[in-house]
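Structures given as structure tokens follow.
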Structure 1
Amino acid sequence: MNPKLELFSQGEEVVTGQTVDTNAAWLAQACVNLGFMITRQTAVGDKLEDLVTLLNEIAERSDCCICTGGLGPTSDDLTAQAVAQAFSLPLEFDPVAFEQIERFFLKRKRAMPEVNRKQAYLPKGAQRIDNEWGTAPGFTMRYNDCWFVFLPGVPSEMRQLFDSFVRDHLGKQFSLKPKQLVSLKTVGIGESDIQTAVASIKIPETVQLGFRAGVDHVETKLLFPHDYDQVLMTELIDAFAANIGDFVFSIDRPGHASGDLVNVVDRLMQVQKQKAVFIETLSQGLLSAKCVDCDWLIEGAYYSDIQQLAEDFDLALNDKDLLAVAIAEKIKHQKKVDLVLVQLHLSDRNTIRDKNIAVEISTALLTPHGMLQVKHMISGPAQRKQNQSAVLALDTLRRYLQLHQ
């Protein structure tokens, strides 16, 4: 069985919701990937007795604990004091830690406040974790049969310390056998339809199936044991991909993250050396914004008034499908580009704002292989309609590129 790990966040601002605890989410994923079994995530405010109680409880039931927060210089930063009290250890002055804190302020040509001296006191026997990105050193120590790691609560500092020290340190302290996670990423199909599509596939008892719906895509997750046969794993992944179909835009495998839809399209566009122009309506510039760092997008334009769009291209607004095709052909002739994507709709503002009324969007993609036209119905609040129209337009481009790669 994989070792049990708890995550412990300290800070009144976390408990009261003033600060979203992104540390716990990031650490949970990182530690699961290492091979730990996450058993609890706990947040405690700035109360010494609560911290002491929780530390003692964790020491009795877990193999490992990572605590974030409470290592600052102010009176409400109580982690080191709580550890000293819970484990009956004195706090000892660490001159190296103090020198690092002083140097932090010196580099910034600032005088070190006297309160920062507090951060150089660590529980006796603790191993310091040097912090080159802030003033709060972390530390690690064993108590009973539990290995504790204490990290600063500032997310950027916490991640740097984890990557520079903690990850390797935990690998030396524990015999870790990480499970193998595979994620099939899809656009244009919901969780219930995916589950229906894969219902006929026999999944071994040792493999866990799960789903996660995000803003831009849905992930179908398969969690395999550490030593699962690679041939059988590939066969199961292929079966899932075949049943879900071309809604799958990428597959994350152990050691290989494919990125999001923009990343996938960006790589395909670069490999195929294509250039593109976007004309947007319902997505209101969001499609171009998602591709802001992509050199292959040479121009993007947004029109809120479809009639104005038709007039600008000296065309008649009789049929949005024919209009989209005509605009795409004109742009390709003018700009000499490989791909022109034109997205149109004929709904008014009130329809877009009404979450109960669906909007039909028509996407025309002019390519060297001809014209590809796709229609989608999008419902929900205006913001969802905007985002979905951008995502589905981008997915139309992705489907073409993967078909012709």
Structure 2
Amino acid sequence: MKRWLILYEDRHWRTLRPLTDLTPVPALTFGASNVAQRWRRATGIPLLSIEARRAPMAAWADAPVMDEAGPRGEDEALVINAAALPGPWIADALAASSPALFLGDGRVAGARLPIAMISAGIGRGEDFETVLLGCALQASSVDALFLSHAWDLIEENTDAIADDLAGSAAEHRGAIHRMACLESPGHVHVAAGAVVEAFAVLDARGGPIRIGEGARIAAHTVVVGPCVIGPHTELLGGVVVRSTLGPQCRVAGEVEECVWQGYANKRHHGFVGHSVIGEWVNLGALTTTSDLKNNYGPVRVWVDGAEIDSGRSKVGSLIGAHVKTGIGTLLPTGASLGTGANLFGGGRFAPKRVPSFGWWDGERMAEHELDRFLITARTAMSRRGRALLPADDALLRATFAATAAERGARDTAPPVRVQDEGSHA
């Protein structure tokens, strides 16, 4: 008998918006890689299937390749809710009698059962959990934690990096200038093709640092661990502290305790703290987030159309994919910027909530014109060698339609035609 891993996305993906508008939960950058890769490492079990919303899965450019050899009838499945965090509960689950359903605080964390019992659910995508619950498995409680909101990625990220890199041998395969400074070099991994320039500092005294393949750490950049810098990302001066930056980002200035999904720009000065940044975001020069209220109280955040108490004293901005901010944009504590939002009213605080495909000019909120938005998205992606494929186009159009009510709920002006305001850096 062989055991297979099935990852799935449950209906709570909406509480992780705006990050999950275009990205399935298993694809979220987190820790030293992404959610799916973390679970593959944590279980050591071959991946049979990822069950999630079909349109985001179709647009996931780097989706993992499933193991080629298919299961046999007597094989067993370890089913994992992708939003659950790996932990000691997995060992308990694997030691429990099968078949069984595992609940963490009333939410399904996973299950063990024969492949034959769940075969009807494989390929069902967003309906997978319904099929799983239909198996009427004996339920038991486990001490599982979940990524329930976007700020949970911030809260749990440093521990996730430390867990992911624990026991990894320090390798210095890239080009490290003799005048670069490595503090605690035994906890620094520099991949092949990476460049660490003179007067750069990699400080791993507080946790491990991984510099990905082809990344560049420019002179006068300080990286403080735990920290992961993704492949071909460039740090262009400033300080990056306890953060994960996905692939092909361009970042300068001050970044603290953030998770960048990848392919995003912040090439100039400005502070971004305790924030989550989606793919294809461009933060204009001096864009700055507030991540702490003056009274040090808990931060309230807009999540899927409702404002809720995060229970955290530090929450910066939750920024969806393809967001653009102009020069001098100021983002209030707990800001939520929906997919495709465009802000260019620099010098004053932006609204705390900007709906998906909203267009804020410093005074009014309007609706971004979809076709013009797609032209910009196509251009931005081409600058990283990526094409906007039909699956991407279809997903963006569907998201635009699905979020129309969010824009309609505000006093908005007519759609704005994009012109050359010169507001983006």
Structure 3
Amino acid sequence: MAKKIPEQLNICLVAQKFPILGRATDHGFLWPIAKGLAQRGHHVTAIAAKSPLGKQEIVRDGVRVLYLHEGFPNMSSLRFEDAVFRKFQELHKTNPFDLVHSIDFSGFKIGRYKRKLNVAVAYDVEATQMAQLFSILGMAHETVKSLISTGLAVIYKFLTTYFARDRELLSTADGIFVTSPQQRIFLERYYLYPDYHTYTAPYGIELGDLSPRPEATELRKKFNIPESAHIVLTITDMNEPNEVINLLRGFERVAVKKPNSYMIIVGNGPFWKEIEYNLYQLALGSRVFMTGALSAEEISDWISTTEVYVNLSSRTTGFEPSMIEAMAQKKVIIGSEVSPIANIVEDGLDGFLIRPADIFSLSHLLIELFSGMLPAQEIGQRARDRVINLFDTNKMVNAIEDAYRKILIDL
């Protein structure tokens, strides 16, 4: 007899960051998922750390979001993982949840006690440290020495992260969500996680409000960038300086051949000073501007103003929201061939894919784009068509809802 699953599920989403926006924000895919599930009659509660609005609790479109580090008694002083566990127990006792979906490591403590709590627990692959392996792979050069050293580095990083944390986390998982075939293969082949408990979800961003935006001309005026100038945009958390430094080295060649080209670097992080030092060492101080961290709306304004969006990071195992937004805004994107974006971009058709360390290909591409040798408008239109078709909100919510039911049936 098939296990009876309630029509209306009581779902708890856990993530350190839970934006209530669908634009270019960290974990920007969460809001359309939560809202879509609530619209289908499910009860959705999200637990996060800090609110971008500074509020303790927000209820919107049927979704309740609790920000534990925004004034909850005795919560702000706790590690977020411990605060999540305590608040979850409190909520679960009043109205038992059917399933917990932890986007990052924050829900692990719930997973450890899931049998006692009688709740199913699923994680996104971001809860593991797999992204570190992708980052190492992305920095490899096409030489025997580099390939060997990269292989050894990947093996060392895998062994340290798997045995230190990931193995225990996966043992508590009733399901794992991935966004790309590479992640699925990695989980089964190296992490020994059964494929039938792995679910592919087309995470993206909410595209309903992404009609083409007019260029934010005031940004050019603010940085004294001429109206006819070409602009390259990149967004970084500055945790891996080599990713940005390689980008600067590639752009150095462009700046020589195309004096009317500029680069904008959005973001902040631990290696700001090192990146800034390299920028001035390359004599790019008047052509490259570091804006620091910006709001989602400000990032969207820069995306509307730029011609080319570059993100060569391989550290994320999911789709980078601002890159998806750039595609939706008909921009030419250049991404890493070892990142998840390679699964939706066809090189040369609706974007370009290169190795993160290949500064020669990067500079060559930018020069050709700025010289009009490549059909940028056609590529941008195909990019928009691709993401609108792939990241349809209904498809995304359907995939998540079906996966939740399969997880509960398989318990």
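None of the figures in this text is laboratory data; all of them are computed from the coordinates on show. The structure displayed is predicted, hence computed values, not measured ones. Cβ atoms are built from the backbone, for glycine too; each structure is taken alone.
Couple of notes before you dig in:
- Taking distance in nm of label points 7 Å out along Cα→Cβ at positions 192 and 320 as the criterion, the top structure among 1, 2, 3 is 2, with the largest value.
- At a computed 0.75 (FRET efficiency 1/(1 + (r/R0)^6) of positions 32 and 240 (r between Cβ atoms, R0 = 25 Å, to 0.05)), which of 1, 2, 3: 1
- Winner on distance in nm of label points 7 Å out along Cα→Cβ at positions 16 and 104 once structures 1, 2, 3 are ranked, highest first: 1
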